[in-house]
Structure formats: C-alpha cells, structure tokens
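Each in structure tokens, the structures are laid out below.
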Structure I
Amino acid sequence: MKVEELRKRNNRLEEEKLSESENSDMTKIVVYLRGSRLSDMDQELVRQDILDIILAAKERGEEMSQAIGLDYKSFCDEVIAEMKPKGVEERVEETFITVLMSASVLLMIKMIFFTVEMIRSVFVNEPVHWNVPVSYLELFFVIAGIAAAWGVVKIILNDAFDENDRRTKILISMIFAAFIAFFTLMYGFHIGTGVLFEINLIAGYTVAIVLYLISKRCSRK
C-alpha cells in the first residue's frame, strides 16, 4: 500500500470512528509524528497501529487514555525510538521538495507584484518593462525565508502536545522579528540592493509554475 492510500485510510478511520475529543488528541499525535525522524510511510504505519489500539479499546468500552496512557508525547517518543529513522536519501528529497515549493511561491509573489506595478505604469503613461530585476538582497531573502519557514514549522510540530503554546508563540515571534529587522536594516542602508540578474516576466511565471509542478510530482512518489 502506498503512503497516500494509507494516509487516506487513516483519515477516514479517524473521521468515522473517533469522537471529537479523540480526534483532537489524535491530531496532536499526527502532528508530532510529522516532526519526527520517521519516514512518511513509517509515520502512517505508526498512526495505523495507534488507531487500531484505540479502536480495539473502544470496543472494550475503554477510553483512549486507558489504551495508550495519559502522556501521549512519551508514548509517541517510545514508539519513535523503536523505529528506524528516515534515510539520508529521503531527507534530501524532502529538503529538495520544500525548497522547490517555497521558491515557486516566492517567485510567483515577486511576479505578481511586478505585474501590478507594470499595470500601474500603463495607466500613468510610464515606460513598461517586461524584465523583472532580482537583487542580491531578494535572493538572500528567499534563502532566509525558506530557512525561517522551516524553523517555524519544526517548532510547531515539536510543540504539538504543548497545551500552553506560550513558548511556541515566543519563538515564532522572535524569528519573525529578527527576520523583519534584519531585512529592514539591509534595505534601509541599501546593502545588497544591486541587481543580480533580470528575468522576463512570462519566463518568471513559467519557472514558478514548473517548480511548483515538479515539487508536487516529487511529493506524490
């Protein structure tokens, strides 16, 4: 069975067999597993095993907490410790997909903003340029943005069981504050604002779409 098929099966079981509170707890477990060192297939297999345990307990008239204990995080950690971690190839593939997806989104945003500016130029009778300038700062912004987004997601996944999400909010706020402050200073002092290269507007849209399609194709393997 492929990962996507197993994921759909698990989703269906959760929706049909679990109560609202059990579904909420199971969602936290799934989120925590997403941030683990397990492969996608192993994550879904663990999820399937946990679901089977919970459903068997429900048939006996027991609660979810009676089946796997009250400390869901410790339970997940014990299961994860017994599983084989994802290999180097899979980690590289995940990073590759993340970079492609993020780059496609950021490039598309850049093209849309330039298109809006180009339309404005038409209405005010200014020269229209089809080549989109990309500065050193913007390229660095893309790299830093991808790294920051990865960090934020990792924090959220690791804090899935944190009922008081104060730590999560503080860490995410610090990342965004540092990110904005750094690039505000860079832009304010005109550091890295020189043009690195130019890309045709149509070519930019095409590249963004191609990168997105490649990332989606790779993620479905």
Structure II
Amino acid sequence: MSLKDETLPQKATTMTDLSRPPFVAQSEREHGFTHVLLMTTGSVASVKAPLIVEALLAYQNVQVEVVATDASLEFYDRQQITKAGSRVWTNEDEWTGTYKIGDPILHIELRRWADVVLVAPCSANTLAKIAQGLCDNLATSLLRALAPTTPTFVFPAMNTHMYEHPLTQQHVRTIREVIGYNVVGPIGKALACGDIGMGAMTEWKDIVQIIVDRFRLVLL
C-alpha cells in the first residue's frame, strides 16, 4: 500500500544524529559475518521491519543495517531497530549539507558493505522507481549502485488493484528479467485497507528464512 511520495521531507523526530560517525564499509564489515541490508519503503507492511531485524540478529555472525525511505518511517519507530541492535539510515544521512570531496558516500559504502539486500516491503512507488532506474533517495541510489553479483530480494506489498495494475506487472517483469532481482510474493490475505486479495507482503518469518537457508545461519 503506497501512501506517499517517498521523497517528502521527514518529521523532525527522524533527523540525523550528527554525532554518529560516517559509515565506511571497510571498517564496518566483520570478517566471517553475513551482512544483511534491509530496505523499508512506504507500505504499511513496514511495521514488520523490527521483527525482521530482531529475528535475523538472533543468528550467529549476522549484522543488519536498515535503509528507510521517509514514508516508511510512518509505520515503525526507528528506536525499535536501534534497541534490536541495528541502525536506520535515511535521506538525511546521505545529504547532510556538510559533504567535502573525499568524504565517504553513504549509498556507495552501504552497497559495499552488503552481502544481501532485502527490499521488504517494496511499495508500488518504489517498485516503479526501481523499474525506471530512478535514483531520487538513499534507497534507490543504493539499489542502482549495487553490483549485479549482490543477491537482492524484492517483496512487493500494496493494494490488490495496485498490484494487478498493468504497469505494476510490467515493473515486476523488468525487475526480474532485466535487472535480475528476485521478486518474492506478494501473497493473498486480508489487507490493511480492508480489501481481501493478492498484495500482502510475504510473511516476515518466511523472509527471514530465505536468508537463514541461503547463508546457512545458526541460532545463537
């Protein structure tokens, strides 16, 4: 369910913590760890993000970083992510107004860090942006900068009619066949808007299991 243009300014409660040092992949990557980058976008299914993070961090040698579009932060409290042991990165972290030549560039450093990327949920808006190659926020810039060897999983989540729209089907084909991402779901169920049908994000536990199986993760 795409509710907002994800380039809109975010409320003051999500402003960048200026005391946080820049993210540099070389110093952030831990040898022998699986580095999972979770992207949340403007769908109500973003409420599941803290559960995904907490579940992944219950496994040995796993690190998780979260990239959130501004709209996705309407659906969860970023402090829940912090308490679970991860961090949330937003547009304000990318464009701080203090950049100098030679400084690390966040969307590049994050893509260097990531072993796998999950776009969960992927709203209709972000799905369209990915298919069209737009780079208008931290999330889409990072996706455009990804190496083709980085496994990327996209989990659509939107109203049934939005998902069945011919443009959405075209975007899904482009993302699968041209870009080469793994598109998983959506599933049919009662949606947050009250409709019943196809469009819900894959169950969050199943998303976690994809990573567990792929990287043979072991519980702590």
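Readers should treat all values here as calculations from the given coordinates under stated rules, not as data from a laboratory. Predicted, not measured: the structure shown is a model, and the values here were computed from it. Cβ atoms are built from the backbone, for glycine too; each structure is taken alone.
Identify the structure, out of I, II, from whose coordinates Rg and Dmax of the Cα atoms in Å was calculated to give 22.8, 76. Going label by label, the one that fits is I. Once volume of the Cα convex hull per residue in Å³, for residues 73-200 alone is evaluated on every structure in I, II, the highest one turns out to be I. Of the structures labelled I, II, which one yields -25500 when helix-only ellipticity at 222 nm (-39500 (n - 2.57) for each DSSP H run of 4 or more, over all residues; to 500) is computed from its coordinates? Here the read-out was taken from I. Have a look at I, II and say which one yields 23 for relative contact order in percent (Cα under 8 Å, 6 or more apart), as calculated. It was calculated from structure II. Taking mean count of other Cβ atoms within 10 Å over residues 81-88 as the criterion, the top-ranked structure out of I, II is II, with the highest value.
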